[in-house]
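Following are the structures in question.
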Structure I
Amino acid sequence: MFHPDHIAQATAWRHDLHQHPELGFEEVRTSAMIAELLTGWGWEVHRGLAGTGVVAVMGGAGPSIGLRADMDALPIEEATGLPYASVHSGKMHACGHDGHVAMLLLAARQIAIEGVARGKVTLIFQPAEENDGGARVMVEGGLFERFPVDAVYGVHNWPGLTPGRLVARDAEMMAAFAVFEIIVEGKGGHAAMPEQSNGVVAAAARIAAAVQEIPARSLSPLDPGVVSVTQIHTGSAWNVCPDSAALRGTARWFAPAAGDVLEARLSEVVHGVAAAQGCRARVDYQRRYPATINTAPEAMTAREVGAQMGLDITTAPPSMASEDFAFMLNAARGAYVWLGAGHQDGVIGEGNPGLHSAQFDFNDAVLPVGAEFWVRLVRKVTG
């Protein structure tokens, strides 16, 4: 489908993006590169939505389709040792967004070559997928009012699947998530006389254990949910009982009712455990992303396109990780697709690092596969 020189150029774009990662809402260089290439190929380019977002349109009357790629990197110190490793300390493309951009650019070039005889294609290069909700900002900024689509699609490389496999579930793909911070406060004192202080450290430890058990005792085993404490900060000396502790973490769920239960029970458990230790507690609980839920007809379309390419259409359970493409699927029909990109099915670890690992690198072998999926999807939808 693609000229070998075009694949080589797309790979070079990917390596350049990997070498120059930018965090959420800071993708100035990335968006400028995207806009320049698209303009050169004849796309109608719009910049500024969500700050660094880029939207490009080609075509006219008829069926309309949106294709989305995320652009941002993560605040991780890269440890790959690659010749094109990040030149920015503490910033890294550890989730493959550099590959997502390159895939969509390669597809955009081919679509421009072929032309859009019927319908309209809208390319959405989205900032700030990692934690900052760039998709929400684009949608609230009028993305689909300014650029209406009949359906929107997103593709994510998936290291847990070998290349040649594709997953597009009819409903749940990724979980909703919230972040929380718990502050435990009490009377501090000398470690030799703990009876003269409150058990802040003991309360923090018990809270960490107790809140992580909430899903098992408050949700049906058939209704997934998870609470993870990822940080505990307290104390400053060997011989001092501290007067405060901070715990942070995330909660994940699919069903809205399950999210309500997790939020309510977390607050109850935290305050109860803190009180039992003679301490006080404050909970800051913030819901960030809704669940990523495909619409069945669009998921079927994605599977049909994959099958036409000869991909192995694979069944898989949904992931408890989260994705802000959910905001786009809340505003329009569409589907989120996992594209196999690993080296060994189901294995994450040495030799097959997972997403958000300091050793992760996008698998360039799947770059033309993902781009072909985009081109074929456009052909199928626009006819």
Structure II
Amino acid sequence: MTAFSLEPAQLAWCAEVRALAAERLRPLAEKGEPGRVNRALLAELGTLGLLPRLFTSGALDLCLMRESLAHACTEAETALALQGLGAHPVHAHGTEAQRARWLPRVSDGSAVAAFALSEPDAGSDAAALTLAAEPDTDRPDTGAASASLAAHRDGPSAWRLTGEKCWISNAPEADFYTVFARTTPGAGARGVTAFLVPADRPGLTGTPLDMLSPHPIGALSFDAVPVTADDVLGEADRGFQVAMGTLNLFRPSVGAFAVGMAQAALDATLAHTTAREAFGGRLRDLQTVAHQTAEMALRTEAARLMVYAAATAYDEGAPDVPRRSAMAKLLATETAQYVVDRAVQLHGARALRRGHLLEHLYREVRAPRVYEGASEVQRGIIAKELYRTLDATTEEAGS
């Protein structure tokens, strides 16, 4: 099964992606400015045919791409992932017009996408969003907007977005944002709508944030930004499902990103402990070192297998995808943190020097335990799904 072993063609493709990342993407990444969108890197990802695969392949393929890119060039991995995260709602829920306008440009790297869910006071608790989508009563219904709202004849066809978003990757440089806003106050998760908002809409501004990892991340301010029914992704008040569906796909691939970093750290450690002379022999000959590298390899492989299993479950439409996705992200990101930390320890002071691979990975590896649902949120999802399954089984047995 692909959940536990890859086909020779898949292994060959992963090797090809790693080579492309090292030879063609890493040089472009090194020329980029930390904290800024690297459009040359995105264009090359499009030229290599990797960005189009975001919309033509399944979850396992996405995981293999992210793991392979992360092993050689984390910047390229992140650039690809953010394009997918921001544009997947358009691919899965957009109208023909939305898809025709944006997906070809996302695929060739000429348009930058962003996923705008988190807020200053609503990060992991996505149901607590406060960005307000208030009906725009001054804007009359027009033909296209009225037609696209046929299923919601009693609702508005135009809104004004007012509020803040924060910790948004690719902000404020993205060309469009998938924005989640509250259309029904007091309704929790049931009152959120997803909107496709081009960056040039009046009232939309943003500022970059200086973060530990060198990714483009910023805050967005919405000052009565106009949107209509033509900008809705999916259905009004059903945006929470758009968000969770996107995260269920991308959470295992965050795990794949983590596995790629862990493997890079492990490979560097194997090479270093083989070459390094200490205490009258090679570092690898010390039992304490050998046992640590064995533990690093064990945990990395276990995380890899769980990521592949979760991705395969998604591709097969299994009913337990939320639990598997949460488990895969949780295990892989926590594992990568452990492996990179151990690798730094075994390398010693040289790994802390600016520009060293492990210094880079040490900064990169921390954020995935927070974004797209922190580790604590993943544990909550897992527990909720376990008890939901138990309750359903008990109810079925008693009926």
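What follows draws every value from the coordinates through simple rules; no lab data is involved. Quick caveat: nothing in here was measured; it's all calculated off a predicted structure. Cβ atoms are built from the backbone, for glycine too; each structure is taken alone.
From I, II, which structure was distance in nm of label points 7 Å out along Cα→Cβ at positions 116 and 356 = 3.4 calculated on? Derived from the structure labelled I. When relative contact order in percent (Cα under 8 Å, 6 or more apart) is calculated for each of structures I, II, structure I gives the greatest result. Sorting I, II by distance in nm of label points 7 Å out along Cα→Cβ at positions 76 and 372 from high to low puts I first, with the largest value.
For which of the structures I, II does the calculation of distance in nm of label points 7 Å out along Cα→Cβ at positions 60 and 212 return 6.1? Present the calculation step by step, with values, prior to reporting the outcome.
Values: I: 6.1; II: 3.4.
Traced to structure I.
Taking mean count of other Cβ atoms within 10 Å over residues 220-227 as the criterion, the top-ranked structure out of I, II is II, with the highest value. If helix-only ellipticity at 222 nm (-39500 (n - 2.57) for each DSSP H run of 4 or more, over all residues; to 500) comes out at -11000 when worked out from the coordinates, which of I, II was used? Considering all the candidates, the number was obtained from I. Please state which of the structures I, II yields 43, 22, 19 when semi-axes √(5λ) of the Cα gyration tensor in Å is computed from it. Answer by label: I.
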